[in-house]
Structure I
Amino acid sequence: MKALIFDIGSTFTKGVAYDLDKGEIIGKAKYPSTVNEDVNIGLSKVIDEIKAQTGYDIRDFEIKRATSSAAGGLKIVAIGLVPDLTAEAAKKAALSAGGKVLKVYSYELTKTDLEEISSLKPDIIILSGGTDGGNRYYPLINAKKLSTLPLNIPFIYAGNKDLRDEIEKIFKESNKEIYITENVMPEYGVINIDKVQELIREIFLRNIIHAKGLDKVKEIIEGIVMPTPLAVLKSLEVFADIYGESLLVDVGGATTDVCSVAEGAPTQAGVVWKGLKDPRVKRSVEGDLGVRVSALSLLEVVDEKELKRFLDTSRINPKEKAYFLTKNTGFIPKDNEDLYFDAVLAYFAVKISVERHVGHIEVVYTPMGTLYFQYGKDLREVKNLLFTGGPLIYNPHKKMIIKGAVYSKDEPFVLKPVSPEIFIDKEYILFSIGVISEIDKEKAKELIYRYVEKMGDYYGFEEQKMGS
């Protein structure tokens, strides 16, 4: 059985051809995306190149599917009651479905909030709030306000179940498209995001692809089956089935995505788990941390003293170089100075993104003794670190970049993996493995075994594999 899996991105359309019976890649190609004119132009160019490599026509592939992050990706606004509870749960649901969360709102929406939501032009709005049987006021008042927005988009209600009929009536009376699903937080502190994730994907397939003009691909292939970030997350789930609890870092030009498949419970005695518990399968995305489009915003959050540990700022102007990269997003570094600067940016993107993804311990001193509270996931015992993204895959200074994701004694309460095995998506194919996993999970595992390179444990890898 042969499969041809595409990723239609904002910059490039990529294709990977497989012979699944042999468990091997038989062709790879990419071409600048043509979403703004006709998505099928770029798609056809990739198909032509695959045919030149393999001799196979598009009709020779039994499976022809795509993922997409083009046209801004799947843009979502999340609304809840309390910032750290229902609003945060709605955000986690959106991210885990492969969405790009534009903004999170809580409590009662103001006129300014509503104007801002309209200007953001989201693809979906998720309204949550109240545990089941809990708060009624905020979900109802926010539903009434949202129903007046001049937006012809789907709304999802995932709040207090007692209000479902009233909420549905409010939106339908305003001729809005409303979907009702299970509460993202039915009980205090309990996250329930699976149903919301499924619904977001259904809406993406049924509505969003058409709205962005991407359904035209059905003239050539079966269609787009999921957002690209969701495909990558699914590939990590397969990876974790093989190797155990894992953390994935995807460094990009505009964003850095971090995904984990791990319980994250406290690993040391005397630590109390506080706050909203993260789902076992978690995704976070840092929209301000990238090495091209977001290079300047990345430098803004980097401590200047720490930056000077890596760069001679008397000779190099970091902001000047970062500005150049924001204006030349297709720039490919060739000489060692540019490669090294890219690695420094990637290191900080990884370091800060992973810090924001993992949990942390807060120490509280009381007359009764010292208390330790854990917020988020403790990933110190996670044994596998998987990396993807061009800024790492194609850079010789991998040691520096990877170090950003590993536990540091200088920051003992930031709960990063301590001594993980390092894996690299050397063929840049995780998106396609995520798609294949829904067709044949065992074949997806075979491809991970074969093409995701195991580099050894972090400290041995650092000495034996790396040069800087």
Structure II
Amino acid sequence: MIPVILSGGSGTRLWPVSRTKYPKQFYGLFEETLQSLTIKRLARYGEPWILTSQTLKDFTEKKAREAGLKLARVVYEPVGKNTAPAIALLCKALELEGKQAEVVGIFPADHLVERPDIFWSALDLAEASARENKVVTLGLKPTEPATGYGYIQTEKQPYNYKKQMSSYSVLKFHEKPNSALAQEFIRDGSYFWNAGIFVFRVSLMIELFERYQPQIWDALSILKADLSNIKEVYASMPSISIDYAIMEKLTKDDLLCVPCDPLWNDVGSWDAVADVYESSGRSRGEPIEVHSKNNFVLPKEDKKYAFVGVDDLIVVDTDDALLIAKRGQTQDVKLVVDRLNKENSKLAHEHTFEERPWGRFEVLRDKEHFKSKVIRVDAHQQISYQSHAKREEHWVIVKGEGEVILDEQVIPVKAGSYVKIPLGAKHRIRNTSPHPIEFIEVQLGAYFGEDDIVRYQDDYRRN
């Protein structure tokens, strides 16, 4: 089986940690990032493919490299069109590599699974069924009458068995229910949470797209093997989920569900994050509570928190935003993001830091008349050879060594070195050592936006 990880996200449910340019699967909420945990969980099936957005492609590759994780391939969408076009793109890319006979598994990047052994047993049965030309979905056994998930309704009698796992024919997909209906689902016993995990043979899914979504599959007919014309191909794609596009059109003879309880959590709210920390005994730096109880804080490093006379609060602290929410109401955090978007606030989309393929930077001050950053260039990496039309820059090296190229002149630098980058000058910094190089950058000028840049040469082929 080829594992495929869907790694997109809008960064709304776990704001302010998660943002559009830094969705939750990349943040170290627990011991590792959720995406790293997902890659490791699926490693027994082989090196995974990752399907992500164009803006997250380089970041995805970099994070995997930093964690020492190998990927088979990273495929990106130029624009998000929901899961059906994404999975169709994946099938086309696999077909172009001659892998249409392979079985693939589709997995979200941002879920937590605390019992991988149970998860693997369910996947083994799903893979065996997929090799018999079935489409298979994993259903999570509900632990409560949750209204935040869709449900999969199955037959009550099993279709087949393997190692204490059973599969069931799927009767219907149900949208997120109200509380009363969710309680009926739980009592019935044949309804399972839809986790968005699917296993199928590529050739079968291609047939299903040709039958049920010819507009999507026909658009992909002109896709080149190197995906260089993906923007043109995606222009005519509809936006539709795989559930609506394919799964809900299948009969019970075509679609199976393997229910399991691998201690799964979609980590879809701050309530869910708090539950994971508290149920597992994970440490997060305990706050001081005076006449207070049942409060949770996700702290900033080296900062102490105290609660006096308040109960049931969730506090999430970042460099540029602080969230204070009542337990049980954190699903409404997305409404905060809606407000920020209406205000055209960058707080909805980006942090004070940004990751780059070559390293990262963090904004220290962003004022009308200047902007300052601390910039790290990783070992043996270099920024693009570039110039700026509206600002000059002043660099002070604070750690490491390397060289600055300034209008073709090569200047060796080390901790304590200072270099002025005049307005319009072509420049780059290159790390020539096996250790990171860090420097403070102060920008002076009329405009400090990241789009004030002309690239003349770039190792990462950015425009």
inquiry  = Quick check: 13.9 is what I get for mean count of other Cβ atoms within 10 Å over residues 63-70, calculated from one of I, II. Which structure matches?
reply    = II
message = Quick check on the output: -6500 is helix-only ellipticity at 222 nm (-39500 (n - 2.57) for each DSSP H run of 4 or more, over all residues; to 500), derived from one of I, II. Which one produced it?
response = II
task = Identify the structure, out of I, II, from whose coordinates semi-axes √(5λ) of the Cα gyration tensor in Å was calculated to give 34, 31, 22.
result = I
inquiry  = Ranked on FRET efficiency 1/(1 + (r/R0)^6) of positions 31 and 87 (r between Cβ atoms, R0 = 35 Å, to 0.05), which label among I, II comes first with the largest value?
reply    = II
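No value in this document is a laboratory result; all are computed from the given coordinates. All of these numbers come straight from a predicted model, not from anything done at the bench. Cβ atoms are built from the backbone, for glycine too; each structure is taken alone.
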